[in-house]
1. The value 2.3 for distance in nm of label points 7 Å out along Cα→Cβ at positions 322 and 338 was derived from one model only; which of 1, 2 is it?
2. A value of 34, 20, 13 was derived for semi-axes √(5λ) of the Cα gyration tensor in Å, for residues 138-313 alone; which structure in 1, 2 was it taken from?
3. Out of 1, 2, which one gives 15.5 for mean count of other Cβ atoms within 10 Å over residues 170-177 as computed from the coordinates?
4. Here P(r) over Cα pairs in 20 Å bins from 0, in percent was calculated and came to 33, 59, 8; which of the structures 1, 2 was it taken from?
5. 1, 2: which one has distance in nm of label points 7 Å out along Cα→Cβ at positions 290 and 346, as calculated, at 2.7?
Structure 1
Amino acid sequence: MQQIQATVLDQELAAACKAVRLASVLCQQIQQQLQAGEKVDKEDNSPVTIADYGAQAVVVWSLQQSLAGQPFSMVAEEDAADLRSESGRIMADRITEVVNSVITAHAPAQPLTTDQVLDLIDQGASEGGSEGRHWVLDPIDGTRGFVGQRQYAVCLGRLQQGQVVLGVLGCPNLPQQPITEADGLEGAAAKVGSEGIGCLFAAQRGQGAFVGPLTGEGLPQQRLGLDDSGDMSAVRFMESYEAKHNDFSFTGRVAKRMGVTQAPLRLDSQAKYGALARGDAAIYIRFPRAGYREKIWDHCAGAVIVQEAGAIISDAAGTPLDFGKGRYLDLVGIVAAPPKVHAALLKAISEVPA
């Protein structure tokens with residue numbers, strides 16, 4: 001992998017933390033005020049709200065402000081095509097309103113026009129790949145969790161020659177203490193603003209993973225490191241809250257094969273990667289049902305954070321994830337765990353009928 005100066009990555013990591021914090025402010029505001037008229041369905045039937053679009057615009061705007069003059073390429077989930085139509089104009093204006101409420105209050109900056117906001121959203125059209133340097137953004141990972149008042153995350157990664165070199169996760173509803181089953185359920189959003197709620201995870205390749213409060217400025221300071229005793233009696237695993245993102249029957253059989261007896265923690269979004277990186281559980285396992293294609297923005301930021309905390313992340317055969325293929329990860333299953341547990345997990349998967 002072509003090397004770049006550490007000072008450049010340091011600058012980019014700081015810019016990424018700032019952008020994710022700013023987008024998280026927008027998401028918190030909207031989750032508390034979400035109205036039925038501010039939600040539409042995309043072609044794949046996953047819900048998208050004004051917060052998805054608004055968070056994407058805020059992240060792009062903030063990165064371009066912090067890293068002015070640098071080449072910009074981003075692979076991101078949303079585009080503004082529907083918002084540019086006559087039927088989408090009302091939503092576009094509402095998105096502009098919430099974006100401006102955040103950047104003028106917290107940046108500060110001059111208000112943007114609707115056309116400027118739509119242009120920012122459309123900056124996420126890159127195809128990525130194994131050449132060059134690209135940001136990878138999921139403005140709200142776990143949109144169903146966001147709508148359901150559960151967990152979600154603002155996820156921003158950086159690719160260099162197809163390799164993830166840094167990642168940042170903003171988890172507004174995630175407790176700063178180890179999570180419980182209740183933290184994955186509806187009602188998590190009600191705790192926003194309370195002491196000890198809201199986490200920022202950040203990692204840079206070869207420099208470790210860190211966590212800190214979502215509020216404030218600068219980089220998170222608490223270094224993360226995982227236990228790797230391999231004691232299956234103490235192991236807990238995490239999986240997606242949504243059944244479409246995981247075959248619960250299969251993962252249950254895998255857990256039983258490993259001797260895992262604790263009930264799974266089910267959370268929406270890449271908040272699971274953050275929770276794994278700080279040791280709330282020892283396994284993240286994901287086996288979507290047939291026909292689902294994994295996107296790179298659903299795993300990019302989280303992958304480098306768990307790796308830098310000491311975990312291994314791979315597909316079900318143990319092959320490292322390849323983020324240099326474009327916008328999709330074409331694979332079967334995703335698993336992450338500390339090395340000894342990861343080895344036991346791959347063995348169990350190979351022995352359990354699908």
Structure 2
Amino acid sequence: MTFAIITHVPHILEQNQYFAYSPYVREMNIWVKQVDKLIIVAPESKSGKTPIDINYEHDKIEFIAIESFDVLSLKAISKTVLKTPKICWRIYSAMQKADHIHLRCPGNIGLLGSLVQILFPNKAKTAKYAGNWDPKSKQPWTYLLQKWILSNTFLTRNMNVLVYGEWEGISKNIKPFFTATYNETDKLPIVPKELQGQISFIFGGALVHGKNPLYAIQLVETLYKKGYEVVLALYGEGVERKKLEEYISQNNLGNIISLKGNQTQESVKKAYEANHFVLLPSESEGWPKAIAEGMFWGCVPISTKVSCVPFMLDFGNRGVLLEMDLEKDVHQMVVLLKNEVDYLDKSQKASEWSRQYTLDVFEGEIKKLLQL
């Protein structure tokens with residue numbers, strides 16, 4: 001089987017291997033171990049790989065480089081108009097060679113892919129919609145257009161569209177799905193983390209406005225000022241880093257807040273094992289891996305009510321759903337920190353839920369989708 005991936009994720013060529021963002025590649029390696037040849041249509045990055053980039057595990061890869069683009073300004077739109085025909089032709093060429101077409105959405109490249117795939121109604125296809133499928137959520141028009149095309153069974157045929165969460169009124173080709181990080185063999189016993197002494201929080205995600213890392217800092221800061229012995233470690237990089245460093249310095253928080261930067265999966269795993277809470281006050285998510293990974297190791301999740309997060313947290317029974325009102329959210333945390341029985345119950349429920357979704361289960365579902 002020849003398997004074509006259409007994605008917006010930048011790829012790096014180094015020593016005849018293709019590298020990209022590790023959570024994405026780790027998932028794709030499960031898909032591609034089932035296929036004979038892999039075609040990747042994606043932007044090529046000229047920057048060197050980082051600790052969070054890993055390589056595809058396949059010995060027969062054809063890489064088709066395309067330019068990335070956006071529609072955020074008139075100038076960008078003009079450039080996009082010029083780039084689009086060439087990008088669409090390369091996507092079409094890859095789809096023509098493929099036995100199975102796989103789209104990564106949402107994204108600008110995913111949008112073009114969703115349009116071009118209409119020309120191949122008889123080919124087997126899947127689309128992984130990694131964003132928020134909630135029909136009621138506010139999203140960019142390009143995302144809404146992708147969702148409309150993918151769920152339109154007249155335009156989009158012979159395709160399973162994998163989405164996070166279960167939503168009312170979806171078309172028959174929409175399939176609730178999940179993602180995973182750990183194997184069945186990783187299900188080691190969890191030592192209960194009692195609320196005694198230092199209470200630790202971990203933030204896992206890009207340091208960008210949409211992930212609200214500053215809110216995470218302010219939440220822990222307020223608990224600290226109320227007399228709680230708390231610390232927060234933020235894992236990830238992004239454009240907000242300098243702003244966060246300045247805030248930490250100006251408010252003398254260096255003793256309780258640390259910026260760890262991008263780290264390997266093993267380092268992050270050890271952090272989850274050691275921390276009490278995983279914190280992600282994000283504005284938009286699909287299936288937040290940081291939350292699911294932290295839950296796997298017994299961290300009690302604290303997250304916003306976006307996408308399928310309320311379902312993941314069982315509407316508060318296995319975590320804390322943020323209101324994004326600092327006073328209210330601090331109050332929620334104070335109530336929980338005073339009730340260790342409730343905390344330990346949430347920790348156990350979080351772990352039991354997350355451990356249903358292992359890579360072994362994920363691989364079995366992928367085989368079904370590829371009809372192997």
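What follows draws every value from the coordinates through simple rules; no lab data is involved. Keep in mind the model is a prediction, meaning the values are calculated, not measured. Cβ atoms are built from the backbone, for glycine too; each structure is taken alone.
1. Considering all the candidates, the number was obtained from 2.
2. Structure 2 accounts for this read-out.
3. Derived from the structure labelled 2.
4. The structure behind it is 1.
5. Only one of 1, 2 returns 2.7 for distance in nm of label points 7 Å out along Cα→Cβ at positions 290 and 346, namely 1.
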